[in-house]
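Any read-out appearing in this document is the output of simple, stated calculations on the displayed coordinates, not a laboratory observation. Only a predicted model underlies this, so the values are computations on that prediction, with no experimental measurement involved. Cβ atoms are built from the backbone, for glycine too; each structure is taken alone.
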Structure P
Amino acid sequence: MKLVEMTVNEYLDVLKSDAPAPGGGSVSALAGAQGAGLLMMVCDLTTGKEKYADYQEICVQAKTQAAALQEALTEAIDKDTEAFNLVSAAFKMPKGSDEEKRARSQAIAEGTLVATEVPYSVMTLAYEGLQEVKNILGKFNTNAASDLGVAVLNLMTCIKGAWLNVKINLPGVKDEAKKRVFQEEGESLVRDAEKLADELYLEIAKSLE
């Protein structure tokens with residue numbers, strides 16, 4: 001059964017078990033999906049309200065983008081676990097002969113690349129979510145300010161958590177060019193996201209004073 005098809009209790013039971021997956025990668029993707037969902041909720045609570053008539057279009061656009069992000073992040077919950085299982089299966093391949101060793105090494109390298117690409121894509125999706133929060137800042141139903149703040153926190157948790165999963169797999173990425181891209185662009189994305197998330201959170205928190 002896919003993780004996204006489980007009840008919350010079933011998911012938590014699997015998560016707390018000694019099974020190696022789901023782990024931090026799937027949890028990070030879930031956090032991102034929750035952040036996107038909260039952003040959609042805030043947009044829905046703004047549209048159709050006469051008080052926020054000037055902000056209808058921008059909230060509709062933000063909700064559309066957030067819906068696409070939530071769908072992709074929800075898919076990533078299981079993709080991350082599948083990627084881990086791919087690597088795990090590769091390590092269990094036979095290595096008795098030189099041919100088997102080569103096949104095993106190649107499978108490990110291919111699986112590790114996928115296990116790096118998945119959380120990296122999750123990072124980029126969550127960062128897009130932060131950008132959408134920025135787009136509606138000051139243009140949403142203020143009664144949902146705390147919800148938007150929690151959206152920011154979830155999206156940032158997603159980014160930082162996914163980045164840890166990228167970093168743990170980087171040593172196994174054999175393509176040096178791709179490894180450099182993951183490392184350099186990942187670090188840059190985290191820095192930009194931290195700055196943006198801090199600004200968004202502080203402005204939202206200030207609006208509640």
Structure Q
Amino acid sequence: MSTISIIGTGGMAAAIGGLAAKAGHTVEVVSRDAARARALAEQVGAGATTGTFGAAPAGDMVILAVPYSAILHVVKQYGEELAGKVLVDITNPVASNHTSFVTPGDSFGAQEIAKAAPANADVVKAFNTQFSHVLAAGPTEGHPLDVFIAGDDTQAKARVSAFIESLGLRPMDTGPLPMARTLEHACLLSLGLLTQSVKHTNFSIGVSLPS
């Protein structure tokens with residue numbers, strides 16, 4: 001197992017951190033709010049530690065678990081401390097109307113993060129299509145929980161896929177990083193279903209593979 005650094009202390013940070021600790025990974029929690037980082041580390045348990053915000057993360061894989069509205073500033077603040085890291089982008093750049101995006105029309109969230117990150121950091125989109133409490137609960141019997149990923153670096157995607165599998169989840173590779181735009185649209189699909197059809201958040205988007 002490996003060390004996984006998580007920047008952020010919200011619901012997704014707790015969900016991924018909890019699953020990672022349960023799977024035997026060492027978890028480092030980092031936040032501008034040191035008290036919240038300590039609280040989440042205690043919640044995660046299994047020897048989870050806290051790091052210093054802005055300093056080099058302990059893990060080679062860094063989960064970017066802060067809202068999109070803050071993530072570009074965070075990545076720029078870290079700067080070269082993220083060099084050589086696999087950056088797992090779980091964000092969704094959704095506008096307040098929940099039907100559009102805050103990113104430029106010719107771009108998408110993961111691409112903007114890749115622009116802000118060091119050139120030798122590898123950005124992989126993942127986890128953005130799942131609600132945090134569904135993710136935290138893990139798969140139900142007979143129904144795997146799919147985590148869609150997109151990224152340009154084959155080795156980085158393989159590492160993220162192996163991490164996802166270690167959590168008891170099913171990685172589904174969708175292709176190169178531009179496919180992250182489609183995954184961000186999948187978030188809008190979930191929000192549309194929540195508003196118009198399902199009326200609650202106890203669902204997940206996945207793939208059914210007929211036997």
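Observations on the model:
- Per mean count of other Cβ atoms within 10 Å over residues 7-14, the highest-valued of structures P, Q: Q
- For -28000 (helix-only ellipticity at 222 nm (-39500 (n - 2.57) for each DSSP H run of 4 or more, over all residues; to 500), calculated) the corresponding structure among P, Q: P
- Comparison of P, Q - label where Cα Rg over 2.2 N^0.38 Å is highest: P
- Highest-scoring label, criterion being relative contact order in percent (Cα under 8 Å, 6 or more apart), among P, Q: P
- Entry that produces 1.0 once distance in nm of label points 7 Å out along Cα→Cβ at positions 87 and 111 is calculated, selected from P, Q: P
- Identity of the structure behind 0.05 (criterion: FRET efficiency 1/(1 + (r/R0)^6) of positions 119 and 199 (r between Cβ atoms, R0 = 25 Å, to 0.05), calculated), options P, Q: Q
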